[in-house]
Structure P
Amino acid sequence: MAKWKSPLFSDIRNKLGENVVFSMWKGRPYMRSYVVPANPNSLKQQANRDQMAKIVAMYQANVKGDESIAAAWDVEALPALISGYNRFVSYGRKVTLGALDLSSTTISIPISASAIPADRLAVMIYDLNTTTYKLPSTKRGLGTYTEADFTAWVPATGDLIYIADTKVLDGADTESTPALYKAVNHWKINIATGLADAMVVT
């Protein structure tokens with residue numbers, strides 16, 4: 001990376017043909033040789049892109065269209081000086097899951113990393129039998145979630161698994177009230193297929 005000082009090129013930020021790129025870093029101009037970005041489009045990349053697209057679609061379907069819910073996410077994002085949309089997507093993307101076991105007899109949902117603060121993070125269940133969303137009775141944060149963490153949940157085929165920020169609140173909503181708009185992720189990337197698979201009890 002080369003530095004230069006010139007009144008002619010003091011604020012240029014672009015590339016010159018296919019040879020040189022001009023830009024700024026921490027207020028200082030620099031130039032470097034132009035390199036064609038690599039894009040091997042691996043299955044892992046495809047799966048990550050698919051997950052991203054699905055998280056964005058979740059935001060659009062469950063947050064964007066409701067002003068009070070969108071405002072709740074904006075409040076959550078305010079300390080970081082970003083939008084509620086960016087916070088939602090960041091929370092959804094920065095979740096690391098271990099080896100899931102979602103068979104109805106041996107539920108195991110390990111979360112080893114997340115951008116959601118520990119006191120807010122939880123798995124949320126959609127119970128197909130009762131058509132209700134359920135949060136764990138007391139468990140929050142990283143760790144492995146099982147059916148024992150939920151009150152009166154008998155896992156059944158078709159039940160849905162979400163990652164949620166339980167304290168994004170809308171009006172009279174409370175931390176213990178399950179609501180779909182709190183959910184930020186519902187998928188795990190599958191590098192064998194290049195897709196993000198839904199977390200569904202089988």
Structure Q
Amino acid sequence: MTTAALAMRRRPIPPPTEAPAVSNTYLAMIVLITGESMLFAGLIGMYLVFRLSARTWPPADLPRLPLGLTALNTAVLLGSALPLRRALRAVRRGPSASVARYVEVTAVLGAVFLAVQGVEWARLVRHGLTLGSGTYGASFYVLIGCHALHVLAAVTWLSIVAVLARRGAFTRARHAALEMCALYWYFVCGLWAVLFPLVYLY
């Protein structure tokens with residue numbers, strides 16, 4: 001037996017590596033949500049500066065925001081988190097057709113939220129509230145519009161996850177894509193829970 005072979009035999013076997021405390025997928029989602037939170041913190045700060053420095057808010061010559069309809073739309077968005085939570089519970093028990101149905105319900109409710117917002121905006125534009133309507137119109141559309149873009153991206157993600165769920169891609173051991181999608185949707189819903197009272201009630 002050669003010297004190299006003896007050295008290989010005497011080399012201690014390394015201990016098995018342990019799984020990381022936080023997976024790379026979770027870490028990437030945390031980084032993403034942290035970055036998005038910083039973006040909206042800046043936008044909310046901008047809105048508050050304009051809001052607190054204005055003598056009248058909103059200006060008397062501009063239309064008021066549709067509070068009642070938006071409150072109902074808020075209930076739709078926040079309620080959409082419930083079927084997604086049920087989807088997570090279902091997949092953790094094992095493969096089930098209900099996972100896809102729950103994700104589809106969430107995607108539909110998100111699409112309804114966007115559609116109602118689009119109707120609201122069309123009415124506001126017809127009544128004179130546009131991006132060029134001073135700081136009030138500009139700050140409203142930038143802040144709420146940025147959130148709407150995030151909802152649109154999340155609804156697209158939900159739709160893809162629903163298709164994958166229909167194809168049986170998720171199991172009890174492998175459903176990270178569903179968990180990450182749910183985490184991002186919870187972020188979008190939680191963000192709206194802050195924006196709605198700030199913009200429509202304050």
Structure R
Amino acid sequence: MSTQRRSLADIAKTGTPHPAKLGHIVVRTANLAKLKDWYLTLLAARVSYENAQVCFLTYDEEHHRLGIVQLPGISTAAPAAPLPGLEHVSFTYADLGQLLATYRRLKSVGIEPFWTINHGPTLSMYYRDPDGNKVELQVDVFKTAEEVNDFLERYYPENFMGILFDPEEMIRKYEAGVPIAELYRRPKLPEGMTPWDMHRP
């Protein structure tokens with residue numbers, strides 16, 4: 001049997017390895033069925049594997065993008081104050097129309113965002129799953145990282161949070177044919193307000 005020489009030193013010479021992609025996220029719950037149904041709806045996903053303790057969901061070629069694990073003994077009582085930990089996860093849509101169509105589909109079944117904001121680099125809608133985990137559905141405003149970095153350097157010192165927007169008004173403008181660049185444009189922070197006035201925890 002022939003062998004092939006391999007060397008990790010050769011790999012190191014090409015630079016520090018980075019992940020090739022973000023594979024998946026996993027959430028733990030005390031109610032797998034309820035969480036599974038919510039994420040199936042949110043992401044228009046399908047089940048790739050499940051049993052009584054775990055469920056794997058995907059919406060593309062990946063074997064799973066979301067894992068749900070039902071663990072015994074999880075407390076469902078809300079903490080008195082937010083605890084350190086993961087703030088939210090985010091899923092990106094191909095264009096603004098797909099994001100707005102998803103908003104409308106979810107609203108029709110009673111799933112509505114608690115926070116809709118134009119961050120500048122993204123137009124984002126934030127949802128809470130049945131366990132209170134935050135999920136961001138977004139669309140990228142810029143085509144390149146260089147454009148994003150330029151925006152951050154120019155505008156984030158004044159407002160690192162973004163500007164709230166009304167998704168229904170956004171849909172009206174979108175369907176009326178307002179240019180996408182205009183819909184993406186982030187307004188200035190209203191006088192007398194701080195970035196935290198735009199935050200909805």
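Hey, relative contact order in percent (Cα under 8 Å, 6 or more apart) derived from one of P, Q, R reads 21; which structure?
Working: P: 21; Q: 28; R: 16.
It must be structure P, since only it matches.
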Quick check on the output: -8000 is helix-only ellipticity at 222 nm (-39500 (n - 2.57) for each DSSP H run of 4 or more, over all residues; to 500), derived from one of P, Q, R. Which one produced it?
R
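Just so you know, all these numbers are worked out from the coordinates, no wet-lab data involved. These figures come from a predicted structure and were not determined experimentally.
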